[in-house]
Each structure stands twice: as C-alpha cells, then as structure tokens.
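Down below are the structures I want you to see.
Just so you know, all these numbers are worked out from the coordinates, no wet-lab data involved. Just so we're clear, the structure is a prediction, and the values are computed from it rather than from any experiment. Cβ atoms are built from the backbone, for glycine too; each structure is taken alone.
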Structure P
C-alpha cells in the first residue's frame, strides 16, 4: 500500500504523514510548499504534476485546500483552481492509477448559513442530513468538491469518503470579537462542546475512512468531538449554556473559576458525530469532559501530536487585525 497525502506542509497533512511514518507506512507528501514531510512540491491545479505524484498510489488522503482565512487574500478563481480543479485532477488521476480509496477532507463550513438559527430559536442540531447553505467561496468550493467525489464514485466506482471536519487548527480564532472576549485556551476548551475536534482524533478518522472506503463506497461524515448534549438541550443552549454544561459536566465550573475562564453566553449549533462513530468505528478521545480532566490534572489540553505539529498560520503577512486580514 502506498499512500499520497496532499497538503503535507499543512497542519492536518503533516499530522497524517507523521502518523503514517510512525506506522511504517509507505507515504508520500504533496504540497505547494516545501517541508520535511513533502516529497513532491507543486500545485494540485497542475494535472501533469498530479499524474506524476499518483504513480503507484493505492490510497489518497486529500487535505490540500485554500481555507476560510484566505477569502480576503485570494481571488475567487484561486479558490476554484485549488479546491475544485485540484480535487478534480486528483480524482481523475486516482481513477487512472487504480486507487482503492480516496478520502477528502471537507469542512463543517459547507453548512454555512444553516448553522445559525434565528434569534430566539433553539441551537441547530447539525447532522449530515442538514442541507448546506455555503456563505462564502470557501464553502461553495468545498461543497462542489464533495459533489465531485460523489460523481466519481457513481460514474467510475472510485470509493470516496468525505469528512466534514470541525475546527482543529491551533491558531487564534479568525473572529476578532472572539479573540478579544476569551483567552485562546478558554475558547478552544469551550468549542469541544460543540464545534472542535482534536487533530489526533481527526487523523484517526481519516485512517479509518481509508480502511472502510471500499466497504462503504461513498459516505459523508461529520468529524467533531462527541458533544454531551441531546436535542432536549438545544433551547437552553441559546439561553444559558453554562447551566446546561454544569448539569452534564459538573466538574467544569471549579476548573474554569480557578483559571478565570468563562463559558460561552450562547451556543448556536451542535455538531453530531454519531454516523462517523457508527460507520467508521471512530472513537474520538478528546471531548469536553476529557478536556476538563486534563485541566484538573494540570495537563496541556492538546494532544502530543498537536504539540508536535505546532502552529502553521495561514498567511506570511501580518495585518492590522493581527493574524487575519479584514474581509
């Protein structure tokens, strides 16, 4: 088995290559940037380059992408070239090379405006059945790439698994208001309740998806930490999430008070990972209760893999709003 990881200089891509190397797998990395984990430097928008990289490959883990923080710095065409044309090139050459499984890293951002309920409405319960309503070019191109994966399964029999990952980046939040309102570790700990996944768990989901792709054929899965909530909690999550969390994870309050941390004032969506746990056999380790346990023990809430990979950033430049440009 020979595995191609696209985006190998990025956060998830590097984590995948590191993990696969540790498992003694035959893995190659593709990225537009050189790195210690990149064996092929070039763009997935170049089909001839993709063709060369695909020789002998049996499994593709496609993480390469332009991300949401690039919306203000990259053109619409650049998003199409990378996220749509690049994915198309990989799918076409995967078919030609006889690839056995193709795993596409998508994003919960494809849900877009479907994630935000009206004022006064309960929090949104986000499963794979929710119809995406992309709100920017990032979401549009990732949704289109998902459709390409479905097409190549239907028309060419290429087993494709789409993983809609929630936040796993270690960088600061891309919303200035959130950066100003919460300490970074506080914000990330809160997000494990409803919209974050630890990179170690995300890597495991990708490896399981690769193993299960041929048996499943095509599937779309939300990859996010297991939330402690049920649909019965959704109305209260908009009004008083601290009270809901206190009931479900009572140990959190003392831990937060010790650090001067705060719970969100409003939780507007909950990502549901039940289908991934059932179909892929995925057992994410990092959830909010586990985060609280680590805090109680004085441990870093990040996994060893996350600490090893570190912060990549999205831009070489600096901006007036700090790490991100103003859209």
Structure Q
C-alpha cells in the first residue's frame, strides 16, 4: 500500500522558469491525492534564469516542497546525488520537471516496487506496451538505439538504461557510491545495481513530448542530442568492456587467418607439384614459401600485421575482463563495508 510509505519526489531543474510553477503545482496536487506522506524536493542546479526565485516562492506556499540550490551548474549527476542524500522518504522517485512522463507514473512505480520488493523500478517507454509520442524523430531513433546497444552489452537485459524517471528504495540508492556528474549517472546506477545483485524491475511507460514541444525555443535547458548519443555509446562500454576488444580481435583474427591459410594452401600446392616432378627445382617447404613471398609480399604483410593486431586486441579483451571482475568484487566489498559503518 502506497499510504504506508513516505515518498520523496526529486525534481532536478536547470533553467526551467517557463514551466516550473505550473508543473510543480500539478505534481503537488497528484501527490496529495495519493494520500501518503510525501515531500517534493526541487534541486535548482545553478540556474541562470528565474528558476531559483520561483522555486523559493513556491516553497513558501507549499508545505511539502523543499528547495536546494546549487551555487553553480553541477550537472544532472550531482543534482541527483544531492537529492538522494537530502531526501527524507523511504521511497525516492525521480521525475523530470517537463512532465514528459505524466505524474501517474509515480503511483505505478511505487505500486510495482511494493509488489515486487524491488530496489529500483524503471519507467520504460521501450519495453512491450511502452509508448513514445511527439518526440523528434532524430532524438527518438538515437535514444532507442543507444538503449538497444546497452541492452546488448549488459549482462542483465533491460530496455531502458538512460531514462531518469525511476523509483528507488532510499536505503539502497544511498548505499551506492556514484561518481558520474552528468547524464551518464543513469546507466552508472543500473550497472552498479547489477553488481550489487539489486532487484530491478521495469514498467511500461509513456514518454510524451506533446506539451514540451509547445515551449520549443522558450526553454534554455535543452539536452544536446548528439552529445547524449555518443555519451550513451561510451556508457555502454562500462557494462562489458571486454566484448569490444574480443569482437574486434575476432574479426581481425578471421581476416588474418583467411590470408595466411591461402598462403599455406598455395605453398603446399607448389611443394606438391615439385615433389611430383612437375617443377624442376629443389623441393622444400622453405623454397615454396619463398616463392609465395616473392609473388605476393603484400599478403604476408597484411596477414602478419592483422594477426599481431588480433593477438593484441584479444589480449586486451581478457585483461579487461579480469579487471572488470576485480572492480566488481572490490565495489561489492566496499559497499558492504559502507553499509556496516552506517549501521554502527
């Protein structure tokens, strides 16, 4: 039951004065209707417009609203960490101030968290029954394929790794040591949660930019699409870095073996002709090989260099696999020690 829990709704804001007042009131009204103990925590991340001023005004009129100001823009990762550490609820919900995910996602995520005893619940527009509406085509394609790529790279197969709208068990998320200061914090949380064997659940979500598009050109806080795309690709690297080295190494090995096998085939064919008396020269493997080198020196060069490069990439793959295992064990141990210290 939602009424048995206290909920902190964390809302990071950067230059959102156009939509802040209206959407905070909508959010506050919805939370009041849920009938639970709640707070709304606005993190003003060093906005240069009137966001901070308007948030302070709202705080005076809404008893369940708290505002924390960053003196300068510290980016999304720091804003979320501030929210996690300063919230009071036993369930933390992160919402986007633009309400591209409607407020009813909060109740659905909390219900699923209670039902499944989940540590994290993700609002996923890319899973079955999820929906995306009015999102610009380029942004939608990039976001969808970044998340598919992360799904391919990750050991546990989720549909949405980059989305910010989630619910967290407060004790769990506060125990996770987070380092990323920008949008990469969202896949970082999933990665570290998987290391800690957290119970992660997804629910179908509706990502709707219909209202947001009305403010095109009026809001300063736009996310740069290309930067987000490449950032997502690089974030996928943390899940299984070795797979990139192994794939490249395997491709190079296949190419080198193709060249070298054909060279050996031609060498043995020449040696066979010599032994059968079809060629009036001294017969030996080295002589036949020398003939192939004289005829196709580029094949030796390409095959040899490709083979050495393949060995290097495969070696890096196995080393990164070992390093990843060491990191995961140390992170798991460090988190356990952190929990013990807090209990004491």
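Computed over structures P, Q, distance in nm of label points 7 Å out along Cα→Cβ at positions 98 and 194 reaches its largest value in P.
Given structures P, Q, which gives the highest value for distance in nm of label points 7 Å out along Cα→Cβ at positions 146 and 306? Once distance in nm of label points 7 Å out along Cα→Cβ at positions 146 and 306 is worked out for each structure, Q has the highest.
Can you spot which of P, Q the value 23.5 was calculated from, given it is Kirkwood radius over Cα pairs in Å? Answer by label: Q.
Once Rg/Rh (Cα atoms, Kirkwood Rh), for residues 170-241 alone is computed for every structure in P, Q, the highest value turns out to be that of P. Here helix-only ellipticity at 222 nm (-39500 (n - 2.57) for each DSSP H run of 4 or more, over all residues; to 500) was derived from just one of the structures P, Q, and that gives -11500; the source is P.
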